[in-house]
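What follows are several structures.
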Structure I
Amino acid sequence: MKTTGIRSLILWILGMCFFVGLGYLVHGLVTNGPTWAMQPFNKHLTSGSQLANGGEILDRNNVVLAKSENGKRIYNSDETVRRAMLHAVGDTKGYISTGIQYNYRSELSGYNLITGLATPTEKSGGSNIKLTLDSALSKLALQKLGNRSGAVAIYNYKTGEMLCMVSSPNFDPQNPPKDLDTDKSGKYSGVYLNRVLSSSYTPGSIFKLVTSACAIENIPDLDSRTWDCKGSILINGNKITDVSSYGKLNFKNALAKSSNIAFAQIAVELGSDKMNAIANEMGFNKSFDLDGIPTSKSVYNVTGAKPNELAWSGVGQYTDLTNPYHMLLIMGAIANEGVPVKPYVISSITSPLGLTTKSGHTHEGDRLLKASTANRLKEYMRYNVSNYYGDKMFPNLSVCAKTGTAEVGHGKKPNGWMVGFSSNPNTPLAFAIVVENANSGISSAGQIASALMAAAAKIQ
């Protein structure tokens, strides 16, 4: 009897091991099946690359951005369009990890848990993916960027549709440079990085919107206060400077003229706890996503900062970092009384049988600002354009905006920013643009914003 009991125990242990192993295998198949299926040894699908046979990727107007022909991935016939859409569509080998071809490779290839990659015809039955992006608008964005590095993003803050998502540097996915991975000159540095989603930049003066939000909520007499901006001020022995001596400024004009002196003093007055709190409330130090594709975090933390460091943080320097997609989301929040509509880039996924298996839709994100705070920021940002930048930059769009010139050090020119949105209900568009080593936000990002907002308004 004792021997029988031992044998039963061994059989029970072996049985448990079998079922645990089976469960592990099933879990791996469910979670990793698409990745296993897309390995290079599946020659009929990959031909040694990430994707060779698969469905089409189209823009919002059904312009084909990528398709498969004779076992090879083919891209749009216009090289500028190919470059402009590179980081959204992705490359053939899947090095751009935020691209559609990487993140939706199982849908494009036709993979499913039941039949894998097999179909009755023994050919790939991949789905077609339609994007919300406009390839013509994206082409214009890349043309305006020229040979400069940077990021451009525009979305409809009422529907959530992403209209433009362009990152540079880039390359032609149809004809990748032979020295793409071996060049040592730096011209392809970060070329696989989608700067809209996966980069974090020093914000410069666009961060004054965060400091402004904190001031709105914590300084009751904000609009009746004035700051004497004489060109420079010492805080904790550290000099804070302005571009020029602005004289006595109320808050509205301090933001419009982007006075470092005023905002440095405001940040110190508010203190690190309140500045940290508003930044966290507005989405700093957390990651967001675009249709499941994660973004880099914007970073703000002044815990233990000295007064001069806190001062510099309030004007967008110190250790502040912002992600362009996050700034776009903040613009949507300000436009929508504090609650952003979440951006999305997938309009629809359609199976070979014509069935829509996924469709984009409008839904709200988490609140980033109190409604009253968002509405006052909107008023200040509208004043920036109407009384300082000039409405001629954005005819008939009633744009609310803020520029930024971010010092990056190491002998490089500052990065230029412009973020904002149209308050015209007929053109609910928000934008976030950064141009690297551009020297000035208004003359670099501002000029791109002007051209793109005019073009985007026509496709609403």
Structure II
Amino acid sequence: MRMDLLSEPVDGLDEALAAVDAFDRTLVAGLLRPQPAQSEGLFALADAVAASPLAARVAEAADKAAAGAADEDHFLALAAARAALLGAAHDALTARADEATGRTRADAPAPAAPAEQAPNLLAAARSWLSDLARTGWQGLDHDVVSGSSQVVSAMLPDPGLRRPAALLDGFAAELAASCPGATLDRIPVRRWADLWTRGMLLTVPGAAPAPAVDALTGRLLPLGTDLQEHATAAQAQVHALFEPADGSTPRLVRASVSVPKPDTVLGAGVWQLLRPHMSLLAAAGEGRSMDLTGMPVTAEGDLIWQDEHARPGEPVDPFATARVALPTTDAPATAPLDRHPVLLAHPVFLEGYGTEQDAETQTVTFTLAGQRLPVDTDRLPIAGPLTPQAVTGSTACVGLLRWDAGGFFLQPLAVETTVRKKTVALHAGAWAGGTTDKTGAKAEKAATDAVAVLRERAGRLLRK
């Protein structure tokens, strides 16, 4: 991998992100009665897209918003401009990562025909988001936030609206937990602006059409599992390499499963909630391939996992897969609404590096060919044997190349390290199929007891 390319500046990136940051600051105080500093942020956004097809609409929207007279269409234009800048940043960073890894990427497919959606519900959602922009994060109160409850309740039963409904529901819950906004010591400016922007775009009918779906037949070789936890939800995403049965070029794919999670289920216990929904988790944890027959997949490389289309295959070594096959794989295209720097996640393999750990911050850095690559050990799940200490003492790593805070960094999914003079592999998702590890087994038992109690209580409520 060309490590030197990861540290070189990307043309135009800083300017694009500066315009986004300037606009994001306007949402802090709200756009009901904008101040001169907020007007500057609005015009900075308009200037950044002045050479694009959005220029006229965004310039008009900036003028109206600076005068405190913006309507829903104007807020939508501003959201589109912000998303376009972040999309351009994503594309530039992806191109740089592909150049560094020597990877080719599929072209984005033609958009599918938009599905019919309830325009009145989408308009109601857009109206609430516009009210948020006028109020601003510092003006948040429960009356403003609760305005989303009726529209979310009406959207959730409709499968075609579930994606924007879930986003708005989670966004509203996060805002409600932060009320009143005037008392907040710290506001997650970028995050809330991201959620607001995505919500605005998802309220446009046809903005997120049903993905084009193909079918895969061949062998799936897991590389690693990325586990993400929230107090009330968990998601596991398996990154894998797919070898088509027809002998064509291997490609990168991923499969995800998400579940609601009680806050009493901690650590390795979370696998009990995820495991029943996707047999791939156990196979990845056990180091097995899977044979696929007609498995649905989107053009973006997301497997729509169905157990009936898969069966366990032979044992495989993810490190052997990464060493031999990963450099020659094709990467999938990115869906338009997923073009955001924070969503970059490129599977990579590194070995022969040196490691450094800062004594004060405990941050870890890999050094290879005189180049340094930060390692984010905070993303390591506690529901697995992979620890910061193992990463620090490792000699090879399968991970995800990500970007944040102005630079690329590595999220480890698995490492090879030496234990008692023997090379062993430690995987973040090693306990997905169960474990005999003392710590993991204890957490599994605690989760079993907690889930049993919750099910018994739920049964009582249903009987009543």
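Every number here is computed from the coordinates shown, using simple stated rules; none is lab data. Fair warning: this is a prediction, and the values are worked out from it, not measured in the lab. Cβ atoms are built from the backbone, for glycine too; each structure is taken alone.
Given 1.03 as the derived value for Cα Rg over 2.2 N^0.38 Å, which of the supplied structures I, II does it correspond to? Walk me through the numbers before you get to the answer.
Numbers: I: 1.13; II: 1.03.
Of the options listed, only II reproduces it.
Using the calculated result -10000 for helix-only ellipticity at 222 nm (-39500 (n - 2.57) for each DSSP H run of 4 or more, over all residues; to 500), pick out the matching structure from I, II.
Details: I: -10000; II: -12500.
Clearly, the read-out refers to I.
Taking mean count of other Cβ atoms within 10 Å over residues 86-93 as the quantity of interest, name the structure among I, II where it is greatest.
Max of mean count of other Cβ atoms within 10 Å over residues 86-93: I.
Taking FRET efficiency 1/(1 + (r/R0)^6) of positions 262 and 358 (r between Cβ atoms, R0 = 30 Å, to 0.05) from the coordinates of each of I, II, which one would give 0.25?
Matching structure: II.
Comparing distance in nm of label points 7 Å out along Cα→Cβ at positions 286 and 334 across structures I, II, which is largest?
That would be structure II.
Work out the source of 3.2 here, i.e. which of I, II gives that when distance in nm of label points 7 Å out along Cα→Cβ at positions 94 and 390 is computed. Intermediate values should be presented prior to the final figure.
Working: I: 5.1; II: 3.2.
The read-out was computed on structure II.
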